[in-house]
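Before anything else, here is the set of structures, which you'll find just below.
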Structure 1
Amino acid sequence: MPDFIVVLAINAGVILALFVVAWAICWAMRDCTPVDSLWGLGMGLVSIATYVQTGGGTPRRMALTAICVAWALRLGGYMLWRWRDHGPDGRYVRMLDKAKAERGWNYGYASFRLVFMMQMPMLWLVCLPVQLGQISAEPLKLGVVGLAGGALAIFGLIFETLADFQLVRFKKNPVNEGQVMDKGLWRYTRHPNYFGDACVWFGLWLLAAETTLGLVSIVGPAFLLFTLTKWSGVPTVEGRMRRRKPGYEEYIRRTSGFFPLPPKPPKAG
């Protein structure tokens, strides 16, 4: 059996074990919100598991693992803090209440099937660059593409960290109650956190792409971009914000949806 299949299979087992343990804890608490932190922490764990299986030691393996772990700790830590600060996520509460009312599913079954089982394969798919990019030890040195990818990933990590910091500070100020966040990075894109996330994973793919297997891992960040812009990211957030924030339609009109761009001028008259 090819080495890369063994590595991918072991990593799938690592993800399964992590999610089963987390599911049991969340079932006991009757709160699935911590699963959001596993999106980051699980990818960090997979990058470490791959590093160990491949023997590590090369600049590419070290760069892929170090950047992924830094991203994982930042995102996972932030999501855990937000859970403790905000309480249960209403999306999961409504989803599981509906499953109980309409299908008669108990909390354990519904949470595993609708929340945990959905996220496990997506996590494995998105983090393909840090898995496949570590399989081959050649080329040993990072080339121009790999260095550019590392720079892009670090830029994205800083960008999304700053965006989340600005949003938290905005929300903590009582003066901003009911207002639309349009300051800082949020002035140039409605979703700077998603844009930063995409930069991280396309940067990691570029780091991996100097190897043959790493090159085909483009499906991971491509799927992430689809989920952020067309599926569970932008459409979900903007649908909610349109209902809750009276000024959000004007914010949409003048502000780029994803890539940072100068805001459009106010409407005349």
Structure 2
Amino acid sequence: MFEFALSGLRSGLRGRSFHAVFLLGVLTIVIAYLSGFFSPRQPQTVALDVGFSGIRFSLVLLNLFWVQELVAREIDRRVILFSLAYPVSRGAFLAGRFTAVLILSMLAAMVLGLLLLLAVTLAGGGYSQDFPPDLGLPFWCTVAGLALDAAVVAAFALCISALSTVSVLPLALGAAFAVAGKALGATIAYLSRGADGDQELVATYTPTIDQIRWVLPDLSRLDWREWALYGLAPGGETVFWSVTMATGYIVLLLVCASLLFSRREFA
């Protein structure tokens, strides 16, 4: 497994998609910095909010491209046959590749987080807010939550790669999964509040959403930006169950991917 993780790290860092998406992430940090000038009273808060969204978008894309390059594309090109020639299990191959994706994702999150920290500090041209954002522990906890969010998406894409015969399918379905998981929490909250009085809408979609929430994880629960933005710290129990949900989902997806991959035949 260690050899697969190490080779995955090298391939991930050399990949053109990594360079392109990472530059896109840096661009979103620049946009976050510039967005602070549109708010004369809360420039740092606006810049931080936009920056968090940019980091989440960049990390999800990076994880999806890494899974596609390290697993799906190797399967598509039959390069994986050389990897499977080693006297190790197929599950070890997937575990090594996923470990490489996690390490790469954490490194990217740290770098983008440091760039965002610098951008927020400089935002507003030295204007001092009455209630500045907290750029200490709440900031880094939020970045960690976004990285865990992206890890769940990567695990889903890996599971799709284990059975897909089309290399681009994990990227497409992974992106759809990321959007749906993020929107699930807002949808549930909207329906629970009565959908602005539209009872027909509530009656129509609530049963469906109640079933989907047992299959699709609510990734919005891993977004703790309000802690850094406004000092609204999430409860310890909320954080615990959110992390448990994400970790359990990752483990379940990896087990499913291993089982599917072990039964797959390569012509």
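Worth a mention:
- Value -22500, calculated as helix-only ellipticity at 222 nm (-39500 (n - 2.57) for each DSSP H run of 4 or more, over all residues; to 500), assigned to which of 1, 2: 1
- Each of the structures 1, 2 was assessed by volume of the Cα convex hull per residue in Å³, for residues 163-242 alone; the largest value belongs to 2.
- A value of 20 for relative contact order in percent (Cα under 8 Å, 6 or more apart), calculated from one of 1, 2, originates in structure 1.
- When distance in nm of label points 7 Å out along Cα→Cβ at positions 35 and 235 is computed for each of 1, 2, the one that comes out at 1.9 is 1.
Values quoted throughout were computed directly from the atomic coordinates according to the rules given, and no laboratory measurement underlies them. What you see is a predicted model; the values in this text were computed from it and never measured. Cβ atoms are built from the backbone, for glycine too; each structure is taken alone.
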